[in-house]
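K.L.:
See the structures that follow.
Every read-out reported here was derived from the displayed coordinates using simple, explicitly stated rules and does not represent laboratory data. These numbers come from a predicted model, not from an experiment. Cβ atoms are built from the backbone, for glycine too; each structure is taken alone.
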Structure P
Amino acid sequence: MTRGKQEIRRASLVFKSLAHPHRLRIACLLIDNGAMSQKQLVEEMALPQSTVARLLEPLRATGLVVAVRQGQELSLSVQGEMLSHMLDSMCDWFQEKAAREAEEDEMATGRAQ
């Protein structure tokens, strides 16, 4: 698959929107819990409403998170399954890497004795 400049630019915006730990946590909360209101996110994150609203902006701008108004509440959810698959793949990679490193450490310790 050839990746054009436009796809690379869009991908970089997605990664940039997830680069902040709080934004990544919001994405994980929405994946794990399904739709949540902004009020629920504020409570879960223990951050001011204005901070959560500011953190949501890049996630919404990239289309990773969508918002639907339900009365006076905003219902937020992850758009599609791409983000979930991407984060699952990253977590799997980190777990495999940690297992490999633990195995290498164990082998190095065994050789040192």
Structure Q
Amino acid sequence: MQGIYSKLQFAAIVLSLLGIIGGFTYTWGVFNNRLDVLENKDFVINQTVDLSGIKQTLKELDNDLSVQIKFLESQIQQANVEIKINAATLDYLNTKLEEVKLENGNPLLNGLGL
């Protein structure tokens, strides 16, 4: 009985090795076939591409961006002027508010009607 098991184990090992060797041979053949296909393929190395349309589009986009940037700069300058005007108005109103507070806080001026 022991001899049958060892013969079966030996046969299984031999079959496994044959399967592994066959799989390796098949994989090597597929790999070589792919290499042959790549080696036989004609490659175009000195191909020229016409980029004139893209260059024209980029030039137009650059001009559009320049116009938009100039417009935004003018809007920012206008906003800065308005901010300065509003700051001056606030300073003036704060000064007037302080004057009103001082007048209302002076008890001598309450009876004179000034």
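K.L.:
Of the structures P, Q, report the one carrying the highest value of distance in nm of label points 7 Å out along Cα→Cβ at positions 52 and 68.
P.N.:
Working: P: 1.9; Q: 2.8.
Going through P, Q one by one, distance in nm of label points 7 Å out along Cα→Cβ at positions 52 and 68 is largest in Q.
K.L.:
By the measure Cα Rg over 2.2 N^0.38 Å, tell me the structure among P, Q with the highest figure.
P.N.:
On the way: P: 1.39; Q: 3.46.
Once Cα Rg over 2.2 N^0.38 Å is worked out for each structure, Q has the highest.
K.L.:
I have -23000 for helix-only ellipticity at 222 nm (-39500 (n - 2.57) for each DSSP H run of 4 or more, over all residues; to 500), calculated from one of the structures P, Q. Which structure is it? Present the calculation step by step, with values, prior to reporting the outcome.
P.N.:
Values: P: -23000; Q: -30500.
The value was obtained from structure P.
K.L.:
If you rank structures P, Q by mean count of other Cβ atoms within 10 Å over residues 28-35, which sits at the top with the largest value?
P.N.:
Values: P: 14.9; Q: 10.0.
Largest one: structure P.
K.L.:
While we're here: Once distance in nm of label points 7 Å out along Cα→Cβ at positions 20 and 84 is calculated for all of P, Q, which comes out largest?
P.N.:
Working: P: 2.5; Q: 8.6.
The maximum falls on structure Q.
K.L.:
Suppose distance in nm of label points 7 Å out along Cα→Cβ at positions 4 and 36 works out to 3.7; of P, Q, which structure was it derived from?
P.N.:
Details: P: 3.7; Q: 4.8.
Value 3.7 for distance in nm of label points 7 Å out along Cα→Cβ at positions 4 and 36 corresponds to P out of P, Q.
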